[in-house]
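Listed next: structures, encoded as structure tokens.
No value in this document is a laboratory result; all are computed from the given coordinates. Everything numeric in this text was worked out from a predicted model, so none of it was measured. Cβ atoms are built from the backbone, for glycine too; each structure is taken alone.
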Structure 1
Amino acid sequence: MDDRTQALAQLTTPAVVVDLDKVERNIRRHQDYANAHGLKLRPHIKTHKLPRIAEMQLRAGAIGITCQKVSEAEAMVAGMPQIKDVLITYNILGAEKLERLAALAQKVRLSVVADNETVVAGLSRRFAGEAKPLAVLVECDTGAHRCGVATPEDAAALAQVIAASPGLTFGGLMTYPLPDGAAAVQDFMTRAKALIEAKGVAVPVITSGGTPSMAKAGDAPVTTEYRAGTYVYNDRSLVARGACTWDDCALTVLATVVSVPAANRAIIDAGSKTLTSDLLGLQGYGHVLGRDDIRIDQLSEEHGRLMSDGPIDLKVGDQVRVVPNHACVVTNMVDQVYLTRAGDVITTAPVVARGRVT
């Protein structure tokens, strides 16, 4: 066994392991790309949920962070006071969340998104009496068909509502595009920007995002910033898309073989509660590093089934390292991750934003 395997063999499994050398390389590569294309990088922390890695991203040149929920932003700001600029890319509704949002706005430069007037009205009611207005961006649907206004005309209309709402200021436009959606982003945002500016309203930010699209982010020069998340770890879904290689995958799950009930079948101690049942269009539930012949074809809560067309060549007690289909979900399943450098486990890190879904 090599030094990495010897070091990892001391861990109690299943264990989520993060290679900081690979994390740094991934951060640097994407920051360099953003710099080369005149884009500000605002990484999404839902992938790692760790202040330590957010600090690495900011030190490399990121302008701030992206969060998905108010509680996620609260945890990150509490864990790292150096975070001063936060964008929450989610429609925020409800008095309790709005109170927490207002408290957060006292600590950082905060912006949020909205794709409908109901959300805008709620934000306005809460922030109308505040000394500093809240920046609200219009979320736009450029092809992913999740949230977002459907047309540039709708974006311009909602921008006018935001600009006229007490306690708010129009912050710009936001989208989460399809993986190959740069052309659609360029078309939609160019038209929306022109319509808004024709009404005398400035469009200070146009933010796009998504790791699968990162390599083509420069094909939409109308954008001013980019929000990528999974790039910091990468995962099997991104390898399948050609966005990275196995060597770029910084997060792995270390698991132990607990049973070999047949010559071509083995069971590991990592199931759906560790590896996640997300498929993301793939077959199977992860990739066993160094064993292209093995398929993880079945998960129960605490068991993962490994199958091979030939002899599986594993014995009880052996350890394997699995690149999960979707790294972001794996992060949210564990209290801590093990951090390595040069193959050595150097420390653990609590996942401070774990479970922050409100």
Structure 2
Amino acid sequence: MAHAYTPGLKVTERAVIRKQRRLPLAGEVLVEEGQPLRSSDVVARADLPGKVYPLNVGGQLNVLPEDLPHVMSKKEGDRVAKDEVIAETAGIFGLFKSRSKAPVAGFVESISRRTGQVMLREAPIPIEVDAYVDGRVVEVFPTEGVAVECEGVFVQGIFGLAGEVHGPIRMIAGPGERLNDSMITPELRGAIAVGGSLLGIDVYRAAVTAGLSAIVVGGMHYRDIKQILGYELGVAITGHEKLGTTVIVTEGFGEIAMARGTHTLLERHQGELAAANGATQIRAGVIRPEVIIPSLDRSAGASAEPDGPPEGIAVGSTIRVIRAPHFGRLATVVSLPVELREMESETMVRVLEARFDDGTEVVVPRSNVEMIERR
């Protein structure tokens, strides 16, 4: 059977999902290979060096650099509190003393007899990396982190904002319903809310106020993203925004009904604890926003599909069109012609023939579709 290799989204009931949990700098790994983990378990820890503050103590106290150690009340390595005196002159007959105070809390890193400078460094900032999902350690990267593997539901989206969160799945709307403020209730605090064809700016703000962990929705307007962020997104990776509520868009920009298969899959797991991440990167190493619901039935893992690259699109595959005029629509591949076809732009490209749910058949360039992997 012919295959066409194309980017794809996973929407699957059973998948083996492997996540690398790495520190941004060398540190300490706290778990061992084979160890079972809960999502909140810390797997690695490191200390990020604090900011350095140069202080011209010699100039402040009007002493020569070589005399600096004689007026210092702190030595290298000593801890200091903010506004604590670190150097003081003797004055005249005990009067008219000059003092130098620490502008920050931290410790004395160095005292220079050449420049009269004292370097203060803030206390190190502890960094911890958790497991993110319930699973087990399958690989350890010394001083860096681990790989955690789990089995369960795996749903990828098109676009997302903000980072990793956890919460129970709560259905708040049908796949084609536009979300409104009345759907955001106090009972949803800490939940991952699912449903709807459009997330507006007012509904998103209501979700943040109500304390939702995340919203999974079919579509949203691109103009609303700028209002949420306060700046133009550009092409940078998302996921680092401090927004309060993570957003995962499953279909695309505009008002687009959530794919029924995606909605039904998440509805079957309503109430179960899930992990979600809005991090998205389209270029140079694709990163997709995701919802993961780890399975409690570990014994069924042998039948789960590994979370790896798709084998390719084939006749019968489910696809989504990602360019106008059929943007966002789902279809089934009916044929994969080998020969090149001329488009309206007069370019010769490889195409596929697909059928929408209403029976309409279209011919679209293969570069204009995205495969939906369902299992």
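A few remarks follow.
- Parent structure of the calculated result -2500, given that helix-only ellipticity at 222 nm (-39500 (n - 2.57) for each DSSP H run of 4 or more, over all residues; to 500) is the read-out and 1, 2 the choices: 2
- Here P(r) over Cα pairs in 5 Å bins from 0, in percent, for residues 277-316 alone was derived from just one of the structures 1, 2, and that gives 5, 14, 16, 19, 19, 17, 8, 1; the source is 2.
- Origin of the derived value 24.3 (Kirkwood radius over Cα pairs in Å; candidates 1, 2): 2
- Given 2, 8, 13, 19, 22, 18, 11, 5, 2, 1 for P(r) over Cα pairs in 5 Å bins from 0, in percent, for residues 237-340 alone, calculated: source structure among 1, 2: 2
- Per volume of the Cα convex hull per residue in Å³, for residues 133-292 alone, the highest-valued of structures 1, 2: 1
- Origin of the value 0.05, where FRET efficiency 1/(1 + (r/R0)^6) of positions 197 and 245 (r between Cβ atoms, R0 = 25 Å, to 0.05) was derived from one of 1, 2: 1
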